[in-house]
1. With distance in nm of label points 7 Å out along Cα→Cβ at positions 274 and 378 derived from the coordinates and found to be 2.7, which of I, II does the value describe?
2. Have a look at I, II and say which one yields -0.38, -0.50, -0.57, -0.77 for log10 I(q)/I(0) by the Debye sum over Cα atoms at q = 0.11, 0.13, 0.14, 0.17 Å⁻¹, for residues 138-233 alone, as calculated.
3. Quick check: 12.2 is what I get for Kirkwood radius over Cα pairs in Å, for residues 98-161 alone, calculated from one of I, II. Which structure matches?
4. Cα Rg over 2.2 N^0.38 Å was computed and gave 1.07; which structure, I, II, did it come from?
5. 0.95 is what came out when Rg/Rh (Cα atoms, Kirkwood Rh), for residues 250-601 alone was calculated for one structure; which of I, II is it?
6. Ranked by mean count of other Cβ atoms within 10 Å over residues 122-129, which of I, II sits at the highest value?
7. Out of I, II, which one gives -10500 for helix-only ellipticity at 222 nm (-39500 (n - 2.57) for each DSSP H run of 4 or more, over all residues; to 500) as computed from the coordinates?
8. Compute relative contact order in percent (Cα under 8 Å, 6 or more apart) for each of I, II and report the one that scores greatest.
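Rule-based calculations on the coordinates, nothing more; no lab input. Since we're looking at a predicted model, the values are computed, not measured. Cβ atoms are built from the backbone, for glycine too; each structure is taken alone.
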Structure I
Amino acid sequence: MEEILEIRDGCNTPGQLLRSLAFARFLKIYKQEFITDLENRSDKHRQEAEHKIDFIKIVSTRDLIKILETSEFEKQGKQEKARELIRFMDGAFHHYRGSGYSRLVRLQNDVVSTGLETTQTVKNKVTDKAQSLADLILETRRQLLDKVNLDQGVRRTPGMDASPNVTAGEISGHYFNYPADYSLLSHIPLTIAADMKTGVDYSTPSNKRARPFYELGHNPLRLKNINVNDWVSVPLQVGASLIITFIHKSRGCIEMEPGLLNLFPFAKIDDITSNRSPDGVFFFGDPNAGEEDLGYYYDNESNLLVGVVPNIDELKYFGYAKKPILTLHNVLAILNGDLPLHCGCTRYIVRFNDNNEPYIAEMLIKADDMGKISLIKQPHDQVTRPIFCGTETGAFACLDGFSEQAKLQMAGREVGYNKNTGSNARQIVPVTEVDELYREDPLDILLYMNNFTLIEFNEKTIMADMHIEDALQHFRLGERVAAGSTQTHRGSKESSYWANPFPLLKDNNGTILHPQLFEKFSENEKGFIGDMNILINRGELKVGVAHSQLMAGVYEGNTDEDLKRCHFNDRDMIEQEGPVRLADDLIDLIKSTALDKRQKLENKNDDISVTIALVGDSRTGKSETAEKMEGILRLQLI
């Protein structure tokens, strides 16, 4: 497999860096990749390629150390050779910063063995290590260039980020309570804290999901074939589930590591050290798996959900890392009696001015893409309410529908994928905090997101007072117009049961795909309908449909006459204008809901929280509408 660079050495000086095992490995990897590239050149330039190959083969760390520490290469006749060597190494430096992938690793067992360290102190340490290494690499480069008189003119140090792609603080895997049949996994260290390079765009072999991640009749994980040295392990807290994610270190797979770190929160260290067993394990890029092993399996004997994505180029796309993890969460949620929601969920804090007029003071994201609701009896009034819990602190955002202001807000915090491939360019950006994710907030409003129906200009884009059975027909049908990020053609309509194909419980023809899971989901749904209907009758919950019109411009069912009737002049602009109209109506709905909630409070001075879940599949306008609301309310100045 194409190698990545793992750095475990501790270096303080340029001389130590050039003598380190990590540098020797880096030089070996770079030379081999360069030679392989040259060998694939056309016959027309074969002579130049062969000359370069001969030169690369003789490059050694010994010569670089001599240039750095002696005057041997200052002798007449050796100066040009020294410059050629350093120019070659400067290319290696830019390869390291650009298309290479590096991990700086530090073992931090003190977190669990002595209690003298915490995940926060470890995070501070790995950040310091990443910065120190970056500074040392830049200083080594500067000294080498200076030695051969190539460090002339303006120096551009601030733009030269030489930090590793990921700096990881790890603990030994044997501290974790794997089931007996999976004890081999304890030989793989667990990442408990990390610092990573942002503002990076990774290219992966695939750029869309085309295959489902469904239940299998066999365990896809062949443990006896696992090489523990080939895997990175990251324990993730996905909602209430503890899911240990394993990423293969081969190129095309390891690039998923920074994206996942920017998307999901780490598991709590107490869960790792308190003998808690994992709820699920997920393997991305398993070289021992075939196409028939794509999916998940519930190991009843070990009480463990196992998911695998094989090491196949077609599957090397971030969506095949994110969505299977969310699928494991959803399966576990259903089995636990909860209702998973493919949704965006936001808590709005509403305050009142001196005239008792409401205004939205804050927007706090609880979920960008997935969460669950649990029926929990509230201690203050003994009423059972749907409590929402999110899964991700980040967002896997498609840039097609975002404004330039929103893109600017993402800059410097993002991990990107395939920005040069045209449509479906994606970035993972942090959007919320862990504390907000797990606050136990009751839902106030539950809306299905319709992204294709055109709404007359003077009509409301939200129907929030529907009878629950009427509203549920929209949720169960789960219709949307696709953007082309999956196998469905852009502009075509598709549907997925409850807008949630993770996993799809029932197909468009009514065929039940996961019978046992569907039966359990239906049982859960029945319980939710009863309790939610009580809340609707009490005026404490609204259920209905919201129209984002996000894909109405590309929907093949909308004619030009339909667009004109609804005051749209440009099909392409509907993608921007539709969510703005919905955002305006949502703001009105939030304020009116806050007024209703305030009337029931004894203390009228309290802030009012209004929590809204917008249910829909990809590109139905969940994130886009939230971004438009942010722009309208201007709660931040960018």
Structure II
Amino acid sequence: MNKRLQLAAAILLSLPWPGAAIALSDPFTDERARFQEALHALERGNLQRFDALVASLQDYPLQPYLQDRRLRRDLARASDADIAAYLERYADTPLADRLYDDWLEHLGRTRQWSRFERFYRGDGDAELRCYHLRATRTAGERTAWLDAAMTLWRVGHSQPDACDPVFDVLYDSHRIDSDALWERIALAMGEGRLSLAAYLGKKLPAAERELVEFWRHAHRRPAAALNDARLQADDDRVRRIRLHAIQRLARSQPDSAYAALQARRDQLSGDDYHATLKYVARYAGIRRSDNAYAILKAVPGDWRDAEIEELQARIALLTRDWAALLETIEGFRHQDSRFSEWPYWQARALDALGRSEPARQQLLALSGERFFHGFLAADRLNRPYRLNHRPIEYDESDLLALLQRRPGLWRAGELHRLGRTWASRREWYHASLKLSPPELELAAALAHEWDWHDRAIWTAARAGRWDDVQIRFPLAYRDQIEQVAGQFDLDPALIFAVIRQESAFMADARSSAGALGLMQLMPATGRQTALHLRLPRPSRATLLTTSANLRLGSAYLKRMLERYHGHPALAAAAYNAGPHRVDRWLPDDGEFEPDHWIDTIPFRETRGYVRGVLAFTAVYDMRLNGEAVPLARRLARVVNVDGSSGG
């Protein structure tokens, strides 16, 4: 890093970032403007102006992005020398990897095999591997070529069109026989690719093709298939279909699947039986079937894993069978349980069984930890919560040295300043892959200094620095959050907690389901809430603005709290999974202790979400007010009163 970059880094570390003060001193203000101008010139086709601007930006960190755009503008006409020079010069950027893939795809599509092989490094996805085989079909040892081609063919999903000529050679060479077809059909059926199985079945004789169609029928209607006489045949392919039908039935009727498995036990090998038993047991636990506990317990030790153990314990917890719960927990062999719920529930089971002193000792060990069940343990012992804040130690010189060693972090910061959020996170991620553990800690601190909170939180987690509370639980947007909290009579700590759980302060967050912004509002929810508040119908862009997202998200959170009589656990569950599901999860009669209700929520994601929101509420309570209202005071017992909850 030259002296000018060092000066820029020092300025950016010593001033609020981003902020107006930087604009007065930032040595890259002009370069940023010229960078944007260069991109606009390229879009307009003014290459002379673009080249002149690029020449003036040799020291600017985002120079690789300009060169990348220039090459991509007419990739078909790029020379091998230009591509090779870029890939070598900017090998430490994510751009180089993308250009490598796109360049090889272009050469493969246009069948420029000698040029393709000049660049190919022996890696890449299935498309590139197929292009490589097409390029080398007449070179090298034929058996090795056919073996490599079979590896690409022998998968349970369709491969890219680029692989079709490779597979044609396999068929012509008679490497794909009936056994190979059945092997791939089994893989396809295992992945639920029924269309691929049917396509492959067409290449079989008529009698075998009928068996493939029966397999597809067994996938769709497993209960009917298990009663079909065709499944009684003593044939390896029929055995596969039989096991597949039992597994498919387990997904909706696990108890019936277990009965079907037991009825056919003598027809199965030991491994097939136990693998299928484990599969059935998993769905019995997930579906909470009547016989779930017995089925889960029947899985022998060598076949048990952390998921089977956890499901068995949760079924025992659901039924409040304290002896069974304690037996299951004490039999754990695969659980990493320090920050799980199970040490807490072991203590609760001990207490319920009259073993109060070991229960107290277990709770005491948990009560000093900063997580949901640690806070619950502290409440049971009437002890204060502990933040356990242990900050990452660094000074400005450490961060300057990090930027000098790892220019990818600098590029990520520049992209973020320019509002190119997706590219900035991609650059940050790429740079982080090469960081040592101490460098990851410094990178988390750097992002925190830059007020880039979602990257700071993410990087601190990658570094395993769970106890830097200021980095992991920032007070970002505090003024706006406290304003909407006052407007809707909400606890600011709860709003902070929802944001921390939903988006980790990523203001432009978009989930795969379509949720948007800091509070991850679904567009339909945002529109309904706006209508309730008599506000204009918000667009998706509006929902991504901080002000609208906080206002509408907080208003919706308030509505959930009102629906469930102020119960934060039920409101959080409804915010995540929808009130219609929470209404179904409420007890038909009687009541649940809040910890018991939370830890038996059917959805794993929602269980974790509710725990996170409640624990983060306590953390933010301490950050904002110096101490936390105990969760025991926030959480009433869960009862069902006209489809809602009361305390």
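1. Working through the options, I get structure I.
2. Attributed to the structure labelled II.
3. II
4. Matching structure: I.
5. Of the options listed, only I reproduces it.
6. Checked I, II; max of mean count of other Cβ atoms within 10 Å over residues 122-129 sits with I.
7. Source structure for this number: I.
8. Values: I: 12; II: 8.
If we compare relative contact order in percent (Cα under 8 Å, 6 or more apart) over I, II, the biggest value is for I.
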